Structure I
Amino acid sequence: MPEEQLIDIKEVAETLGKSVESIRKYKNFGIIRVTDKRGNKDLFDRDEVLKIRERLRELRLRGLSLSQIADQLAIARQEAMGGGVVTAGASAPQRDPEQPMRILIVDDEEEVRASMREYLESNGFAITEAADGEEALARAFTEKPDLLLLDLRLPKVDGYQVCQTLKGNPITSVIPIIMVTALNATPQKVKGIEYGADDYIEKPFDLEELLARIKMVMRRQQVA
């Protein structure tokens, strides 16, 4: 692709009349796709951005959530490629209602994982665990859990990168993520949400509150 055809995230924001933070969210949900990278710099196809500009405005006016907008654009892209009509949300993990909900706990502290695992298993959930970011990504892609409980301070790959990677891939973007962290500063919370997290809970937390947040996030996803 010609160099002049590629634009950075600031130019995308200007083209769509949005903030850079909003464009990062669009990227995390797969609404806007990265075409190339130069070091750590994401680059986007100018023509593709222009093509979805009006469509994006129309979908926002309809009051759709970012995940719903991503589904609609995925359908349009599939049809444009000759793939015919596809069902919105087709990439979402399918769960047998007869089976327990699967939660992936990601935390480098074994005691924390054990505490959450014991409590959640006693409430009927199926639990798997990961102790670092690389293991979390591997398990998320292979096991496709119904929800992640994700610590931010992780070895190898931090929680922000795990969240951004999962939310930026259509295979895993629909998996809800609750960030579990001792970082209680507002900028850290905002950064987590910008990277695509669906909710957060601060350490130390009450296990009953954790359960309530899990149920709330899952209800919200079902409504969406």
Structure II
Amino acid sequence: MDVIPAIDVRGGRSRVVYWPGAAAGTGTPSDRPEVIAERFVAQGARVLHIVDVDGAQQARPANLEAVGAVASRVAVPLQVAGGLEEADHVRLAFAAGATRVVLSVAIVERPAALRDCLAVAGDWLAIGLDPRPERLAAFPWKRPAVPTLDALVEEVVALGVRRLVLSHGGASPDPTLLTGLAARHDVDVLVAGGAADLDAVRKLRDAGVAGLILGEALLSGAIDFPRALELAA
């Protein structure tokens, strides 16, 4: 399982200052995405996840300069999420230095746009889903009934999606649900957040999750990144 550091970018800067030595008064804090990225790669990161917070709010890429700055400083795959709504948005993200993209669940309601995005990104495209039933029900679906998580996954897999990013909004992921999902569908499952300690990292590894995306937990030092990498191996 990959442990993937996430950097939420707003206005070109990291939304959370990276300062894992804050409690001990050691180290130098930084909110520059490229500096944070370099530090994580130096510790062993094999993939980085960059969230364009402004882009997600504006429904278009808004922090591609930050993506480019990171790409110019590290030689690992960059997975970019936020504001990617069209095939041209995906092209812009790739041009900036992204190697993987994550689209929001809204793309499921636009299958033609999803096919166009898949034509650009192929297997390097993922769709972000919140697996909690109440969150699925709250989404403004344009269809007669709210789809179940399994039905939704089956639908996007049939269209060619091979990677999912499941966000739990800080809630603890259900390992049984994750194991079953990966077993029933030909798809890589990545979990975003929801792991508050190393024991949670271990449980997700045992559940067969392909990747664990962690932001503030790593940026704040709440979870030790090198130790998480060891447990995930």
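Each reported figure results from applying straightforward, stated rules to the coordinates on display, with no laboratory input. Small disclaimer: the values here were computed from a predicted structure and weren't measured. Cβ atoms are built from the backbone, for glycine too; each structure is taken alone.
Which structure, out of I, II, was relative contact order in percent (Cα under 8 Å, 6 or more apart) calculated from, if the result is 21? Of the options listed, only II reproduces it. To test your reading of the models, identify which of I, II gives 2.8 for distance in nm of label points 7 Å out along Cα→Cβ at positions 32 and 176 when calculated. Only structure I yields this read-out. If helix-only ellipticity at 222 nm (-39500 (n - 2.57) for each DSSP H run of 4 or more, over all residues; to 500) computes to -15000, which of I, II did it come from? Working through the options, I get structure I.
Can you say which of I, II returns 10.6, 29 when Rg and Dmax of the Cα atoms in Å, for residues 8-47 alone is computed? Computing Rg and Dmax of the Cα atoms in Å, for residues 8-47 alone on every structure in I, II gives 10.6, 29 only for II.
Once Rg/Rh (Cα atoms, Kirkwood Rh), for residues 24-135 alone is computed for every structure in I, II, the highest value turns out to be that of I. The value 0.40 for FRET efficiency 1/(1 + (r/R0)^6) of positions 144 and 168 (r between Cβ atoms, R0 = 25 Å, to 0.05) was derived from one model only; which of I, II is it? Checking each candidate, the match is II.
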